[in-house]
Structure 1
Amino acid sequence: MTRPQAQAPRPLIIVGRYAGLCWGVDRAVKIARETAAREGRLNTIGPLVHNERVVRELAKEGIQPVNDVTQVTTPVALIRTHGLPPAALQEAQRRRLRLVDATCPTVAAAQTRAKQLVEEGYDLCIIGRARHPEIVALLGSVDGKATVIETAEQAESLGDLGRIGIVGQTTLPAVTFHHIADILRRKAQEAKVFDTLCRAALANQAEVEEIARQVDLVLVIGSPESANTKHLADVARAAGAHVARIEGPEEVSPQLLGSHRRIGITGGASTPKPLIREVESRVRDLLHASPPDSPLDSATS
């Protein structure tokens, strides 16, 4: 008698509700489009978003990134979400460039806190990646009067500290920021800590952690250069899921999914919602899963 073959488990696909363009990036893109429509063309100082597809779409509207102020060829230039160091602002002024400021308000608030701590006489410690544009601008906002701490190991290696003030890169995972801040606090005579973390990024990270506990594989959509996308991948991996970082649906293949049938999907702060839907559709096609009633509103299937 032939035994009936076991049926493959029903696919489970969970799409993050908080995945995709954060409000700060979305705001910057809208400002850029409005400015380009008014001025005809626009340079952004650095890529406006860490997403090549979006950069290409914006280029069609006359919005082109340049590496720094010295390369600007348009009468008006846009400051991206990460902000711009004072030295670059002064150079722009010297060149008589008109600047449109699209700095994320959360990033601007972190700069204000950093200046406050320095003015109050604290030795400033910035937790984050030293070469990240946000940290470069943040460091510049206090004339370089700060120490950048990238890792817990670096914090542990420091000797006794005096009166210190602490801020962090806005997209850091909360666990990373608070762990390093606690190490610094233990070494200090006095420590004043400002939690400068982005609430939208924290919500995305918390959601990814919850999704990762329910699936076998999490697809994290975003640029390899995106810090917040890396953080999402780290959070999912720490929660026990396999993780694949991709840039778009063309990278989703049977080989990538393997035997996994419980898939989570999220995207970084520069990932457009339509791109997330394209990845979701590709995953559903490969797993022969029916579409939800409302993509990105219905989290499971």
Structure 2
Amino acid sequence: MHRTAHAPTDTQDIFMEACKLGDHKVTKAMLHANADVDHVHNGWTALKVASDRGHVGCVVALLEANAVVDLEPLEYAPRPHMTALKVASYAGHAHCVRALIEANATIDTEGNTALMLASSMGHVECAVELLKAGADANGLDEDGKTPLMNASMENNVELVTALLEADADVTVEGDDNEDLCTALSLAVEHDSIDCLRAVLEKTEYDHMHVHHALEHAVHLDDLACVPALLDKIDYDDTTVPALLGLAAKKRRVNVFKLLHETFPVQNLAMAMYRLCLASTYFQPRYPMLLVPGVILRHHLIKDVQGIFVTFLRNR
């Protein structure tokens, strides 16, 4: 025997169901019938329900009826400390975000803010609305990351661009006990080359952060990120040898080859250094095994040997 769902009967039930379904006409009618505009059901107000589902007509009707825009019901709440603005931002409903901001919703500045939630989900239009309303582009979320860091991790270049236009600080360091955490390093870690380039276009970046990101890219054998970062670093006599040494010790043959070809050998000592690195770390264990990695290592060593011999003959 099948059970049928019972339709809501009292005014408050019909009111909440109308907000859930996005029926703004019934919502208005129930408000005229004295439905409690701030009624809480299972931790949800009508305004949060409508905002979560993107029903902007209901949101506007509730705001016009003087719904408390920043109400945070905690009892039985599935998302505690989530205002209607946060709910709409997390769900990606920019039209609801805009309506709530116009109703003077509070733009929070600590913890998982509305901007953090929008950024973590990649909702560019919501983030732009919040930034225009004065949201802090440099706050840290509960994981110790800024919106720019989260956008860089997701390779969301449109959001990264919007945050940079809102003066997001590319030098902010996140809370990571194990390693230096910046928008640059996270873009490298997640192979977000477009975001990396966008961040590097800002002239305010910290050169130490660039060097750190470059070392990370070398470690990952990332042929896309390494050249972009090489264009932005300051060189001295130790820079290139250190990068070559790192690539060799990590056995990152692709990046070693890239660095070797990008920075020509200038003298015999440099040629000897590169030959020692290549011979020590890239000597194929099974030289007769003709697979791409072995062939690449073999050709690399032959190339470095040839350069060394040339410098030796020209002494």
Structure 3
Amino acid sequence: MFGVVSVFAAGCGGNGGNWDFIITDTTAPMVTLVDPANGATDVAINKIVAVTFTEAMDPATVTALTFTVKKTISGDSVSGIVTPFGLSATFAPDADLAYSTQYTATITTGAKDLAGNALASTYSWNFTTPDTAPTVSSILPTFGPTAGNTPVTITGTGFVSGATVSIGGNAATGVTFGSATSITATTPTGMAGHKNVVVTNPDAQSGTLTGGFTYVAVPLGSASTFAVLAGAGITVAGTVNSTTITGNMGTYSTTTITGIENVVLTGTNHAGDAVTQQAKTDLATAYDDAAGRSATTTYGAIYDLGG
């Protein structure tokens, strides 16, 4: 920066005069902020790199020659468009960056401020892109009411801050990035049935858990994990290991299970324990819910309320 300062001084004998002083900017500009930050990880592959200076820069000197992005290890240059504006400048890559790669961004001393002062020193910083596109491996709980509003935890790999979640094509709310392997959210409303769970990173790459979440027209609570849930005991006919049951089984208040040796059970035999008791309570609540609804309402055949 520079300017002209006029000064009037009164001299001896009443004589005075004016003097003009030119104040010249000789201060070198510096970098104050970069985005992504130095050492940042899981940076979106479509990230626009940005830098902020201590003062306005001469746009003719902030170009693809003085603002560069390269792969750190190989030194391969990234082609892109540099846009300077005032105190800042951006580097927009022509194509998506590579996954699992560290990059080095550099501003050289060829960048100058409006007074022609070069950057105090060359400034470089590093950032790294995610390992791969996201994958979704599980969601808990796996079911909830069609009205939505069920808090869920989604696990997988390659999640990035700013990722979105959709279930059955509808956007989830309250999405919170926990880590590259965990995201929490709240389910939206949906139609009864099994729905895909999709996590989409800011770079538009996505991962899908097919049929991962089930909307239940009448929520069954903990009863939904039971294949067999009874109240007056259970009798399994046949011979040893002749019947396969997929899911939990239990009975309450009569806890007798006759022929249990005939069962190949992939779930847990809760007999008459506290889990079975809660499931019976949840099932009764679901029955009352269904019984109290309009007879003209159609419900999806997702779960059998009998038992």
Calculated from one of 1, 2, 3, Cα Rg over 2.2 N^0.38 Å reads 1.46, and the structure in question is 2
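Given a computed value of 15.2 for mean projected area of the Cα convex hull in nm², for residues 88-247 alone, which structure among 1, 2, 3 does it belong to?
Clearly, the read-out refers to 3.
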Consider the structures 1, 2, 3: one of them gives -2000 for helix-only ellipticity at 222 nm (-39500 (n - 2.57) for each DSSP H run of 4 or more, over all residues; to 500) as calculated from the coordinates. Say which. 3
Thinking only about relative contact order in percent (Cα under 8 Å, 6 or more apart), which of 1, 2, 3 has the largest value? 1
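The numbers here are math on the coordinates, done by the rules we state, and not lab data. What you see is a predicted model, and the numbers here were worked out from it, not measured in a lab.
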